[in-house]
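The numbers here are math on the coordinates, done by the rules we state, and not lab data. Because the structure is predicted, anything quoted here is derived from the model rather than measured. Cβ atoms are built from the backbone, for glycine too; each structure is taken alone.
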Structure P
Amino acid sequence: MISVENAIKLIEKEITTLKEITVSISKALGCVLAEDIYSPIDMPPFRQSSMDGYAFIHSEKNRDFKIINEVQAGMAGNITLGSDEAVRIFTGARVPDRADTVVMQEHTKRNGETLTITKNPNRTQNIRPVGEQLKKNSIALKKGTVLNEAALGFLAGLGIERVKVYQKPKVSLLLTGNELQQPGKPLSEGQVYDSTSTTLTLALQRFGITNVTIAFIEDTKKATEKTIKEQLLKCDVLLISGGISVGDYDFVKGALKVNGVQEHFYKVNQKPGKPLWFGSTHTTKVFALPGNPASSLTCFYVYVAPAIRKIMGYNKAHLKRGDKLLQHQLLKTHLGKHCF
């Protein structure tokens with residue numbers, strides 16, 4: 001039996017990041033950037049109106065202008081303005097070259113084609129200059145960025161369609177126990193509903209792992225060895241719930257050995273989650289978790305989640321920790337054990 005700290009160190013030593021792949025941004029949600037992204041354009045790429053209003057050449061004296069045209073978002077906006085002229089303009093539209101100011105429509109009065117400015121803005125007000133948000137060839141997103149919907153939308157706005165990311169791991173989840181029944185089906189005598197598969201698959205989704213293979217194993221030596229052999233060929237991370245203790249029907253530890261999985265440690269000085277097993281083959285990392293749902297989830301967040309984050313290329317693999325006050329006194333104390 002080893003300490004929590006040593007268990008974490010052993011796992012970190014064995015975990016490596018998967019290879020880099022190039023994918024469409026539509027397939028990159030939850031992935032981690034494998035390189036810096038440089039902007040191919042200025043953003044905005046032209047002088048852009050930030051308000052609905054009127055574009056004109058700023059003057060401290062003249063407050064009356066002739067409206068000569070209109071510029072909508074998406075139009076070229078190549079209109080020549082005189083000093084006493086203005087154009088109707090909308091948010092996001094290209095500001096005509098000579099215009100240096102946009103006045104909000106709320107600060108104007110219009111009578112036919114005559115515009116009167118009731119509150120004179122400062123020169124250049126309400127105009128976003130070229131490259132205000134981002135200059136061409138500057139870093140848009142750094143290597144190690146986790147790509148959420150906002151980051152991917154930002155890249156799309158720069159015209160970027162494909163990105164280089166670290167490959168997500170393929171995960172298989174095996175559940176042992178003849179007593180397990182899936183929710184929605186009637187329970188037979190002696191059965192309980194499986195909650196662990198739901199808990200762990202949803203926990204994996206928090207890190208962008210949505211394609212999870214789930215298999216239930218009969219409590220027999222043959223079935224356990226066969227299923228583990230099959231899944232070791234299909235996944236990068238194998239999670240096994242239950243069957244790792246020392247009962248007569250706990251076949252997981254032996255089945256892993258038969259299938260050539262090297263054991264790195266078994267049992268951690270902690271509560272809950274003492275019967276945790278970790279090992280690996282050349283291609284697959286294996287975590288055998290306790291069968292108890294609470295113990296299984298605890299081990300997932302302390303050990304499995306950081307491993308998966310490192311595999312995915314996260315800069316910081318471990319989840320944030322903090323100190324909290326207990327609402328109630330602990331009923332039991334476990335001297336020498338790490339308690340979660």
Structure Q
Amino acid sequence: MAIVLGTNRYGKAEVRLVHVDRTTPVHVITDLNVTSQLIGDFADTHLTGANDKVIATDTQKNTIYALARRDGIGAIEEFGLRLARNYVGTYAYVTGARMEIEQYAWDRIQTADGPHDHSFTRGPATVRTTVVKKGTGASAATGDVGRASAATGDVGRASAATGDVGRASAATGDVGRASVATPGLNGDETVISGVSGLIVLKSTGSEFHGFPDVPYTSLVETDDRVMATSVTSRWVYNTLEVDFDSVFASVKAILLEQFAVVHSLSLQQTLFAMGRSVLEAHPQISEIRLSMPNLHHFVVDLGKWDLDNPNMVFYAADRPYGLIEAAVVRDDAPVPPGTWDGVAGFV
């Protein structure tokens with residue numbers, strides 16, 4: 001029996017980049033967290049320690065900054081594609097690349113004269129995400145490439161950057177497994193966009209009943225409850241001829257509207273309605289995946305003090321919580337095998 005090197009990849013994780021567009025007096029801030037990974041003919045560095053084909057991870061970090069200065073950012077999907085194409089197109093022994101990007105929102109500070117030209121406040125906890133993969137017959141590694149953050153499908157760990165609530169290791173899954181060997185919907189390029197930390201709540205319009213009363217069941221049926229969740233979602237494009245910014249804004253708006261207007265009999269029902277509406281509105285999206293923890297709000301029993309509680313006072317529990325996850329797909333246009341490889345967790 002021989003012991004051999006398996007799939008592998010390497011790169012620089014979580015490069016923090018803030019780009020200021022000063023083209024006009026009204027500045028534009030783009031705040032990113034970028035992970036760059038390369039795949040290719042890197043057996044020698046593992047087997048013999050020869051590094052003649054290893055583009056240093058520090059070089060990858062500097063490349064991110066240089067391309068941001070040279071070309072600007074644009075949509076994060078476009079920036080990820082430029083980075084991946086740069087590596088694969090420049091170095092013959094780099095046969096694939098994987099870029100994962102988070103974008104954090106900043107809002108203009110409102111003044112008596114209107115939005116300020118160059119002063120900002122940190123925006124909502126919602127994070128825009130993308131995973132861009134480019135490969136020419138290479139497969140990537142299995143392994144933890146660093147901290148699982150909002151972009152990797154972590155619906156739980158609280159941090160200032162993500163605004164996530166509650167820790168959910170089950171949702172993060174494998175931070176590392178990836179393959180860019182399989183031809184995708186766009187040749188050897190795959191773009192998966194997403195959103196995380198989209199925290200929503202409805203104070204009525206939600207029920208949950210009719211579930212099996214099996215042993216150990218204590219949950220009481222209800223026809224009126226608070227329903228809250230922190231949506232993590234990713235969707236895969238079947239074309240690169242996309243206005244990524246406008247589609248992202250539209251998908252986010254659809255997810256929010258469907259959460260609000262659907263009278264929910266279960267979080268699962270709401271999840272499917274959200275995903276279905278996205279696919280109906282956007283033919284350029286082949287599949288959407290959603291992970292939605294049920295952030296429980298329990299009615300507080302105030303009877304001890306002779307007070308009623310007609311669904312007005314709640315205890316917001318951060319754990320344990322239900323975790324609902326599903327993919328919504330087009331049955332006539334399935335995504336190719338390997339499309340979701342390298343995307344941690346269910347989403």
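For relative contact order in percent (Cα under 8 Å, 6 or more apart), find whichever of P, Q sits highest and give me its label. When relative contact order in percent (Cα under 8 Å, 6 or more apart) is calculated for P, Q, structure P comes out on top. Comparison across structures P, Q (criterion: distance in nm of label points 7 Å out along Cα→Cβ at positions 133 and 277) gives the highest value for P. Computing Rg and Dmax of the Cα atoms in Å across structures P, Q gives 22.4, 77 for structure Q.
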